[in-house]
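Since every read-out is calculated from the coordinates, none of them should be taken as a lab result. Fair warning: this is a prediction, and the values are worked out from it, not measured in the lab.
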Structure I
Amino acid sequence: MINIAIVGCGDWALKIIDEINKNNKFNLTSIVCRKKKDIPNVKIFDSVGKMLDSKNNDSIYVAAQPKLNLEIVKLIKNNKHPVILEKPVSDTLENNKELKRIIVENNMIVLPNLTNYFSESFLELKKITDEKYKKIKEIIIYEGNYGPFRKNIHPVWDWGFHSISLLYLLFKEDKFEDIKMEIIKSNNLNGKGIVSKFYFSINKRIKVKVITGNLFKRKLRKMKINFSDNTFVLNDMLNHKLYFNKKLIFENSKSPLSSLLNNFEDAIRLNKHKLSRELIEISCKTTKFLEKFFKC
C-alpha cells in the first residue's frame with residue numbers, strides 16, 4: 001500500500017478521507033490541519049514542512065486553497081512526492097504555468113482532480129461526441145448551487161471550472177472563440193453571490209452557453225449537447241449518468257474520486273507522467289479562460 005497525506009481538513013477533505021479509507025491501494029497516515037482533529041492512527045501536523053520532515057508519506061493529496069498548490073509542489077520537487085491537486089490547480093495563469101514548468105523539468109507525477117475526466121461517464125460521452133462531432137450544433141451547461149459564498153473568490157472558480165475543463169477535455173484540438181460573459185444575477189446579502197452566463201463558439205461552428213454560479217435553488221450540474229439530426233445527449237454530472245434522447249444509456253459504477261485514486265496509484269506504480277502533463281495543460285487552458293473575466 002502507498003502511504004498518503006492530506007493537506008487540508010475542510011468538508012471536502014473529509015470526503016477524500018472516506019474514499020481513501022475505502023481504497024485498498026492507499027493508507028492514510030497524515031493530515032495537515034491547523035484545527036484539532038482526533039483520527040485514529042493518523043498523525044496531525046500544523047504545517048506542510050513538519051509533515052514532510054516526518055518522512056512518513058509516499059504521496060500527497062492537496063485539498064487546500066489554490067494558492068498553496070504551487071508552494072507545495074516547490075517544496076517537494078526534490079524528493080518528487082507524487083501529488084494530487086484539487087481544482088483550480090492554481091490561483092493565476094502565471095502560477096499555473098510555473099507549476100507546469102516545475103512538473104515537467106523535475107519529471108513529477110502531479111494529477112489535477114478534474115472531476116469530469118475521472119468520471120467513468122466521460123469516456124462514454126467522448127465516444128458520442130467523437131462519433132457525432134460534425135452534427136453537434138449547440139452545448140448548454142447549467143452548473144451551480146446555493147453557495148458556497150466566499151468573500152475572496154468568485155463562484156465561477158468553484159463551479160465553472162468543472163464545465164469549462166470538461167469542454168477542453170472533449171474538444172482538445174478545437175478553438176474556443178468569441179468568448180463573452182454577462183452577470184445575470186447577484187446578491188451580496190450572504191457574501192459574494194453571483195450567477196454568470198458565458199457565450200462562445202467552438203471552431204466558429206458549435207454554439208456554447210454556460211450558466212454557472214452560487215445562487216441556484218438546488219445543486220445542479222448538467223450538460224446537454226444538441227445535434228443537427230434532432231437528437232441530444234444529456235450528461236448529468238452530479239449523478240454521473242448519461243441519457244440519449246431521455247433514455248438512460250450509462251451510469252457510473254464507482255465515484256470519480258475512486259477512479260482518481262486508481263489512476264494515481266497506476267501512475268505511481270508504473271512511473272507514468274503523460275496524464276499529469278495532459279491534465280495540467282487542460283488546467284492552464286481553463287484558468288486562462290476564466291481569468292479573462294475574474295481573478296481567482
Structure II
Amino acid sequence: MVSRRAFVGSAVAFIAAVVPHAGAAVETSTGTTRNSADGRLALDAVDVLLATLPRVRIVWKPPAAFPPLEAIAYYAGRGGDAANPDDPAIWLNPDHPELVSPRLARLTDEIPLFTELLLASVDVRASGVPSLGLDALPPDRRRLAAVALAGRVAVVTRFTAFPAVDDAEFARRAFAFAVLRQLTPEIGGVETLPPPPAKLPAGEAAVYAGRDADRRAPHGWGVVYADLDRVGRDRAGFASWIRAFVLATADRQPHDSEVRSAYEAARARDAASGDRWAARRAFAEPYVDQVAALLGK
C-alpha cells in the first residue's frame with residue numbers, strides 16, 4: 001500500500017519540476033494565479049474539474065478495496081458504484097476525510113481526488129470545457145500527467161472542490177469522520193438488518209438497537225434496524241439513518257472518551273424518563289448535518 005505521505009510527496013516533487021516560480025506569476029481578477037501557458041492550463045483544469053465533479057459518483061469504499069498504488073482515491077469507471085452501474089464512479093478511502101473536508105493549511109489535501117477527477121474527465125467528456133490533452137496519452141503517462149496537473153490546480157490556483165476548513169474545525173469533526181467511516185460498507189462493527197415488527201420508533205426509518213441485539217449479527221457488533229426503502233426515499237428517512245449510525249459509532253468509542261460519556265449519559269436519561277429515544281436523539285442531532293455534508297448530501 002502507498003501511504004498518503006508517499007503519494008503527496010511524489011506529487012509535490014513532480015509539481016516542483018513543472019510549476020513556474022512564484023515570482024513569474026500574475027494575479028487574476030478572480031484571485032487565482034496564472035502564468036501564461038502554465039497558468040492557462042491550470043485554469044482550464046479547474047473548468048474541467050468543475051464540469052466533471054457533478055457527473056461522477058463519489059463512493060466511499062473500505063481501504064482493502066483499493067488498488068495498491070491508488071490507496072487514497074481511485075477512478076473505478078462505470079460500474080464502480082453498484083447502485084448506479086451506468087455512471088462513472090470515484091472511490092474515496094474513509095481513512096482520508098480530508099479529501100472532502102480539505103484543510104486550509106494543507107493545499108495538497110485534494111490532489112488525490114483531483115487526479116482521479118481529471119482521469120474521469122476523459123470518459124465524461126463534458127461539453128464546453130477545454131481539452132487538457134489527457135485523452136491522447138497512454139494510461140500510465142496519463143496518470144502521471146493527471147497527478148502533475150492536479151498538483152498545479154491545488155497549489156497554484158488554490159481551487160478546492162469542497163469548502164475548506166481550518167485545523168481546529170477539522171479536529172472538531174473527528175467524530176463525524178468516525179461516523180462516516182462506520183457508514184462505509186464492509187468496514188465492520190455494525191450490522192444493518194431489516195427491522196422486526198414494532199422495532200422502529202414512530203417516525204424513524206432506522207434505529208440503533210445496541211450491541212449484540214440480534215443473533216444474526218457477529219458477536220460484539222452493534223445492530224442498526226433500517227427500512228432502507230424509507231431511508232432512500234426522503235430526507236427525514238436519510239437523517240434517521242445517519243442518526244442511528246451516530247449512536248452506533250458513539251457506542252464503539254473508548255469508554256473514557258468525551259463522546260462515549262455523552263452517549264452513555266443520554267442513554268441513562270432515556271432509561272430514567274421512560275422515553276426511549278428523546279435524549280439520544282438530542283445527542284445525535286448536532287452530528288447529523290456534519291455527516292450528511294461529508295456524504296455530499
Structure III
Amino acid sequence: MKAYRYILLKSFASVLGVFLVITLIDLAFNFFSQLEDIGATYSYTDAVKFLLQTQPFRSREFIYLCSVVGLLLLFTDKNFMQSFNTLRQSGLKKYKFAIYAFLPIVAINLMAFEFIVPDLTVKSFEERKQKINQVVKEKPQMIEIININDKEYSVVYGAGTIKFSEDGEVLFNQDQNSSFSEINYNSNLKYLSFSQLIENSDSAFENFNLIVKTELLRRGLNFIAYFFIFLIGLEILLAMNKGFNTNRILIYGFGASLFYSFIEALVADSITVFQLPFLLQAFPLLLILPYLYVKKQMSF
C-alpha cells in the first residue's frame with residue numbers, strides 16, 4: 001500500500017507542478033493583454049481579479065496536456081521507476097496505473113465545468129464589461145434560415161418560427177418556440193455547463209443543435225484521447241527507457257497533445273461548416289487502435 005500511495009502522490013505532485021508552470025505562463029500572457037483596458041474604471045486589481053476568476057475556464061484546455069507531460073516526466077525519476085517496477089512485478093498493469101492517475105483529474109475537470117467554471121466565467125466577463133463600459137444594451141438574438149427544399153424556407157428566431165415560399169408567401173407561423181433564450185453561437189455556448197447543453201440540444205435551431213451536440217461529445221470524450229496518448233508514450237518510454245530522456249518526453253508529450261488539439265478543432269469546425277454528423281467528434285476512440293499496435297510491438 002505504501003508503494004501505491006507513493007506513486008499516486010508523486011503522480012499528483014508532478015501533474016500539479018506542470019499545471020502550475022503552464023498556468024503561470026498563461027496568466028502572464030493574459031495579463032499583458034489586459035493592459036490596454038486599464039483606466040479610471042478598470043484598475044490593475046480588477047484585471048488580476050478577472051484573470052484569476054477566468055483562469056479555470058482557460059485551464060480546462062490544457063489540464064489533460066499537463067497530465068500527459070507530468071505523468072511521463074515521472075519516469076525520469078529513478079526512485080519512482082523502482083517503485084513502479086516493484087508494483088509491476090506484483091501485478092500492477094500499465095493501463096491500471098494510467099486509470100488511477102487519470103480518473104481523479106478527469107473527475108475534477110468535468111465536475112468543475114459543471115458546477116464552478118461556467119457561472120464564475122460569465123459573472124467575471126459581465127463585471128469586466130461593466131467596468132470598461134462595454135455593456136451591450138440589447139442582448140444578441142440568434143436567427144437561422146433553413147432551406148427546406150427548393151421552394152420552401154424556414155426562419156427560426158427566439159420568439160417563433162416562420163415558414164415561407166420562394167415567392168415570400170407565409171405558409172406557417174408559430175410563436176414561442178422552445179429555443180433556449182439569450183443564446184448565440186459566438187459567445188454563450190462555450191460557457192454553458194453540461195446540464196445546460198443537454199437541456200438545449202433539441203431546440204428549434206437545427207444548426208445550433210448540431211454545435212451543442214458536438215460540444216457535448218467533445219467535452220465528454222476529450223480525456224480519452226489524452227489517456228491513450230499517455231499510454232502510447234508510456235509503452236514507448238518503458239521499451240526505450242535508456243534512450244528516452246526528459247527532452248524527448250517533453251517533445252512527445254507536448255507535440256502529441258498539441259497535434260491532437262489541432263485535429264480536434266479541425267473536426268469540430270468541419271462538422272459545423274459542412275453540417276456533418278456530430279458523432280464524428282467521437283474520433284478519439286480511434287486512438288485505441290494505434291495504442292494496441294504500439295503495445296503489441298513494444299510491450300514487454
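Which of I, II, III yields -14000 for helix-only ellipticity at 222 nm (-39500 (n - 2.57) for each DSSP H run of 4 or more, over all residues; to 500), as computed? Intermediate results must be reported in sequence, preceding the final value.
On the way: I: -10000; II: -14000; III: -21500.
Corresponding structure: II.
59, 45, 35 is what came out when Cα extents along the principal axes in Å was calculated for one structure; which of I, II, III is it?
Only one of I, II, III returns 59, 45, 35 for Cα extents along the principal axes in Å, namely I.
Quick check: 1, 7, 14, 16, 16, 16, 13, 9, 5, 2, 1, 0 is what I get for P(r) over Cα pairs in 5 Å bins from 0, in percent, for residues 44-219 alone, calculated from one of I, II, III. Which structure matches? Working shown, then result.
Details: I: 1, 7, 14, 16, 16, 16, 13, 9, 5, 2, 1, 0; II: 1, 8, 14, 17, 17, 14, 10, 7, 5, 4, 2, 0; III: 1, 7, 11, 13, 12, 12, 10, 9, 8, 6, 4, 3, 2, 1, 1, 0.
Only one of I, II, III returns 1, 7, 14, 16, 16, 16, 13, 9, 5, 2, 1, 0 for P(r) over Cα pairs in 5 Å bins from 0, in percent, for residues 44-219 alone, namely I.
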